[in-house]
1. If you work out volume of the Cα convex hull per residue in Å³ for 1, 2, which one comes out largest?
2. Name the one structure among 1, 2 that relative contact order in percent (Cα under 8 Å, 6 or more apart) of 23 was derived from.
3. Work out which structure the value -8500 belongs to, where helix-only ellipticity at 222 nm (-39500 (n - 2.57) for each DSSP H run of 4 or more, over all residues; to 500) was derived from one of 1, 2.
4. If you work out distance in nm of label points 7 Å out along Cα→Cβ at positions 40 and 336 for 1, 2, which one comes out largest?
Structure 1
Amino acid sequence: MVKLSLKYGSRSFDVALQAQVLAAAPAANLPDPETEIRRALACPIGTPPLAEIIRPGERVAIVTSDITRYTGSERYLPILVEELNRCGIADHDIEIIIALGIHRKQSPEEHRKILGPLFGRIAVHDHECDDRAQLVDLGRTSSGLPVCISQRVMAADRVIVTGTIGLHYFAGFGGGRKSLVPGVASRETCMATHFAIFNPPELGGRNAKACTANLDGNPVHQAILEAAKMVEPDFLLNTVLATDKRIARVYCGDLEKAHLEGCQLARALYTVPLERPVDLAVVSCGGHPKDINFIQAHKALDYGVHAVRPGGTLILLAACPDGFGNETFYNWFNYEDLDIFEKALRSRYEINGQTAFSTLSKARTWRVILVSEFTSEQTFKMGMEKAESLDEALQMAYKQLPDHPQTVVIPDGGTILPVAR
């Protein structure tokens, strides 16, 4: 019997179950964050240090993630700006651009959380993916994908990309190139690069290599990386975080080389072996901000089903106080037949549509019981069943499961990928 407190938004549910807990091994001997950030800046991978790249008086754009992805930015941005100051870059020649992709704009309080002590000192701007006046056309990739990037980024003399490296359900890993594409790209570019998730029409379905924790042959990763390289960024700073959000390691240097090294640690930290798929998984996204909206919470659903046999049950704890995460997401569930859904998505691709398609596909393969702020009607339309609490969800689950079901609990489902043998 295990007793746990599972995060749900800003609160939690207590549970006692006969179950295996799937969690990352505790990160031991973590470095002092400031010391680690300075070490990585001094010893970059694949590039000279910033002092040999930056010239005094240049304008520098720092790209960083929005509030939906905690990165440790309030720790590393002040040290990064301090280093730029030492290189002869004044505060007024530095601007921080929030890589929203197609996400909503940030509030002043969210900017404050992202920038930490730099808030009010360094200019900060939210990316605008739909404002053509704020985008620059860079042409097309080798496969013909259009690449339009933030004018603020392209107008800078130097571009520094920051963020964190975690799992991503079809790009393999986050971080690195994703801060630029989709982070500061046009909506059209975001859609075009992500469309690579599909096999050619004659084959149909999703490319099997566009999956979590895989970069080898991953068509989405390849499309995003080629597009991001067209920006010609000068420097990368990415964190890899322990599951408690402490900095495990920092990687600096070349956009691709430093990112690849960080992915190796992320894979080791975030994948957990499982002897065999189980009957029931109880999954918490990990609390706020990982369940701030359903598009973010979907990561925990996507990872969690890897622990469950087809036809088994997954209980997902996802508060989603910001709702779906995008106004077009919910409309895609008007397509109830998956074949018709896929045809519609191919004809007018949207990233939100892809997430909706992925959600419905899982709900057709596994029984998913959702504990959230959504109504029963909204939950049912997404293919899932509504429960008001974890206790109610468990009662619902047991009615359709064998006696003494094989069960796992995943307290940080937005971070951990179960790997069943």
Structure 2
Amino acid sequence: MRKYIWTYLVCFLGVGSMSGQNDMSLEKAISIAMENNYGIQIAEKSIAIAENNDTWARAGKYPTIDLNGQLGGNLTNDNNPASFLQGSYFSGALGASLDAQWLVYAGGRVKIAKEQLESLVAQQQLAQKTQIHDLMKQVIQAYNAVLFQQARMDVLQQSLDLSYDRYRYEETKKDYGASNSYNIIQFENAIYTDSINLASQSAQLEVAKRNLHLLLNEEDYTDYAFNERLAVSAEPLDINKLKEIMSEENYTLKTLSMINELNALNTALEEASRKPTVSLNGNVGIAENAFQFYADNPMTGEPFGLLFSERINGGLSANVNWNLYDGGLRKTNIQNAKLQEEMGRLDILEARAAISNQLDILATNYSNQLLILQLADEQVALSQKNLDMTEARFKNGQLSSLDFRNVQNQYLTALFNKVNAMYNLMLTQSEVDFLVGRFG
């Protein structure tokens, strides 16, 4: 019965969960995540709004024209003896007018306002690219976390297979009287231990998959098959080249540079307030008036008729405004704008120094991880050699089952060390790529 249990564990934990699944790759994960990410979709709408606002009309270059209409009437009953008209009368008017305003000269403010609108479009586009950049890092790390947990599963599966092989070997020896129940119990215990570890690791793998699923933002959970294996490019870093890329592509520096450009435009706008503005105002209107006096004409004895009159008017004016003195407020605003601009430049220098230092730390960590991976490879090779030698001595009856298990655990530890070293190197690589701006 126990043989069937071991076989079931191997099939269920090892390959059973991989059947009937959709394959997942890193490229596919990134594509799905970018398509479904709400932040990126919102950023697209923000870009569209900024592009809609980026017009000369919003900057104030073109005139505005208003059409106004008027309809009114008054009914009056005046019994004042001093009034020119005594009695009841009606007066009404129907009219329309066109009013136009045009800022002819604004001291360069219109051009600066248009440049601000263009910068806002670029700012929204950069914000979207930053979100994509962040998302790609998260997906890459989450995807490789799945491969990492899967690699640990493979190591534990390998240990379980080895324990099961030793168990069957001992049972065969017992059939021929060359082994005993004590040795068999030791390997049974090893199988149980490896099976528990494998089941626990399966839960860790499921957590990693769920974390990736959260980033993919798919409505239904799909238990994808990850056919790739954890792999890293164990090559040294060119720190000087990376710093050159960082200076141009780092998204923190890009954002600060964009803010500084807006600060410079704000300074120019404050300085433009020193110049006068010239505006034109024009209007043209037409009105139809009606008047009815509710009384009899003393000359004819007949009621007064409804009287109509028309009025057409037009006008054109120019207005010049030049603020010569405002108590020093304008000078203060200009000084503050320049100080804000200088603060922005200092922010860039500070951020550049901090990011450069962070890159140096990552590069040092990367070099250490490369060394650890190299040592882990050598440890695995040595542990494999030791395991082969131990297995040969065990079959010759020179070592006990406990000795064999100890060497097996050493081999298991060496494999875990290598997997951990590969994963840590991958994380460091992704942090370097993220810092210098290679994603997106």
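1. Answer by largest value of volume of the Cα convex hull per residue in Å³: 2.
2. 2
3. Numbers: 1: -8500; 2: -22500.
Here the read-out was taken from 1.
4. Working: 1: 4.8; 2: 4.1.
Comparing 1, 2 by distance in nm of label points 7 Å out along Cα→Cβ at positions 40 and 336, the maximum is at 1.
Bear in mind that the values in this text are calculations on the coordinates, not laboratory data. Given the structure is predicted, the values throughout are model-derived calculations rather than measurements. Cβ atoms are built from the backbone, for glycine too; each structure is taken alone.
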